[in-house]
Structure 1
Amino acid sequence: MRNESELRDKRDKPEKSEKSVNPAGTDAERLDPYCLKEGEVEELLSGHPWRRFVALGDSVVEGLGDAVPGYLDEPWVDRLAGALRQHAGDLVFRNLGRRNTRAALVRSTQLDKALAFEPDLALVACGGYDTLVARFDEHRVASEIRAIVGALQDRGSTVITVSMIDSSRSPQLPPAVRERFARRLRALSDATSVIARDLGTLHIDLFDHPVGDADNLLSADGKHANRRGHAIAAAEAVRAVGAHLARPELRNGAA
């Protein structure tokens, strides 16, 4: 029997947060054509079966990003957890994501913690930090992601994988680094999509999302999405999970 006091940390969120109560956001976010609209969460996630949600990864999962006026100042993964909690008040969420963490380190430092948490839903988003180092080994990164996903699935968890928005298209990124960054991000996206197909994950493919061309997507560091980007990622995550739940073979069974 698991010891809940040992499993929870300050990122666990067994209660509703005020920011997650209204996932459609505020002001500019409500008018943003890519963001959640009123009623979408209720329509798409009603009746979902999950009660223990864990997220593993790098800064994308941790939730780094500058605030943007008119958008909720909340990371996209936390917003997905809040949306899921609207239909399962007892859902417990643990975010293990940490910045500056390569895929191999995600597996060596986060996977055991995630498995001990005994999740029925897990989100894996890593490899992004690997694209920023001097040598990017896409095959090794893919191997690490595949190992993480397989281990979680072997314990019975539904696994969400993610191909994040191609931020190399943003005018905010200096041209001198754009081409190399674009190649690496494409390789990571393609590898993650192959893993999703091979292992049957719930895949959120944001890579070619049109917002990648926007000039107001990135934070001041030029690497991480700002809160507008997080709002859009959260919206697409909710829609992807909703589409998964709507599959005929899942309507009356476990997801």
Structure 2
Amino acid sequence: MSLSSRTFAPFGWRLHEGALVGCSVQVRGRDEVIAALASGEATLILMDRDAIDEEVKALCLEKKIPFEIGSSTDLWRMSADGEHEIMALIGRNPNATLDQVCSGGGTIWLLDQVEYATNIGFCVRTAEVSGANAVVITTPQTNDLRRTATRASMRADRFIPVIWASAEEALAVFKKHELKIVVIEDCGKVAPWDVDLTGDLVMVVGAERHGVSTEMLEAADEVVRLPMKGFVPSYNLQVALSAVALESLRQQSCDD
């Protein structure tokens, strides 16, 4: 069976005519990984250090595909079914540029001036798990911020492009590729489930204290608001991102 028609876990979505259609970006097992390398779709290989596959390793070196060696526990934690000693990342290049990411379409998350490294890390992990194509961060980058964010993400940045760019730079590239921009903010008038969150779009969450910037709000095609009934007037940033990410996944699975 070719990769173009194979079904992937965990959501049972697939590649259709060469494009990812709501599927997992993980393939597992030796034969599956070799097929992904042969087709050019694999962008990263993970292998169990106690079960190094020399043929796969040689293929990675030949095709200049990076590979990582991890413990059995690490691969068990990463595997969607917990049973494989070798896995491949497909459909995403973790080293892609902003322009490359935008040209590929799909879902991109933008963290607008988010200040706390742990929040950045948790958001990166959620974006990766939910199948986003990239995370763009407009916060000025420092070594400490990036290091702490990477740790908080459980190193999910190995599997998804995490791009640090200014708001001006990001908006210019979004405009170039005609991406729809959806902002999640309290000033929104509609709920996420009343807006189309499929297709090529950028979803924006803002800083913990000040929210989404005026610049991003003015560029938005849609501004959505999560319903709230409690005394506290806002959700934690990570919860807001997770809720909308899951709604986007629900809509994509319904369209598939």
Structure 3
Amino acid sequence: MICGFLQAIIFQYNIEFLFFKKKKKKKSNLKSLIIASTSTIHGSGYLDYLLEELKLHFNSANNILFIPYARPGGITHDEYTAIAAKAFASIGKTVIGIHQFENPIDAIENAEGIFVGGGNTFVLVSQLYKTNTLSVIKDVVNNGTPYLGTSAGSNICGLTMNTTNDMPIMYPPSFKTLGLLPFNINPHYLDPIVGSKHMGETRETRIKEFHAFNTQPVIGLREGSWIDVKGSCVTLKGNLEARIFEYGKQPYEIHTNANLEFLK
């Protein structure tokens, strides 16, 4: 038992030594985010469609801090981190899960780059509040730590999580999130299927319901699209248009490479 305890201490020391002590490349002070609708598009592997972008985005980072709190399908933090690590290994980056650190706040403050994966947004936000890390992430990202979010990890970049698609299986203390953008995000946005006999609400209907009680704009981000943030420049990227919902207006489409700074 003592031997096992010592092995655990040594493992923890090695993780934190790798993460904290390795000489870091100088970070830019400009905010830098990739806010992606999804981690995986049909017919490809995890993050495959983004890997070339991620090489550039995380150019200053050797190690990526992964936040696996959203736990898609209920998988463990270790299982989820292994999936992210495999993808980043293909571009020469090391991924370490935040759950492997004794102090998650120290891990965020010392991170060279941050990736928040998708899953259930209620679970993710609950854990971020529980660990007191939401405001810390906001601070370091605003000060230049490059950030990648997919799905739930993108949803939290908006003002609130209220335009998530997820079931409320946990109840966070607040629906307020990072507020790194002055609008809300609906990842995995789906258009109504013409001729469908499904009688449930569409995404557009749900967002109209949101605007019955809230005024901030919402961007419906289709799978394969992402928002690129560089300093004050906010740009739609990918091959697809996005759908914009503004309070009191009819929804409309916006083309890829469009500037999104007008959304407030």
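In this comparison of 1, 2, 3, the computed figure -10500 for helix-only ellipticity at 222 nm (-39500 (n - 2.57) for each DSSP H run of 4 or more, over all residues; to 500) is attributed to 2. Quick one: FRET efficiency 1/(1 + (r/R0)^6) of positions 37 and 189 (r between Cβ atoms, R0 = 25 Å, to 0.05) came out at 0.40 when computed from one of 1, 2, 3, so which one is it? Label of the source structure: 1.
Only the coordinates and a few stated rules stand behind these numbers; no lab work does. Please read all numbers here as calculations on a predicted model, not as lab measurements. Cβ atoms are built from the backbone, for glycine too; each structure is taken alone.
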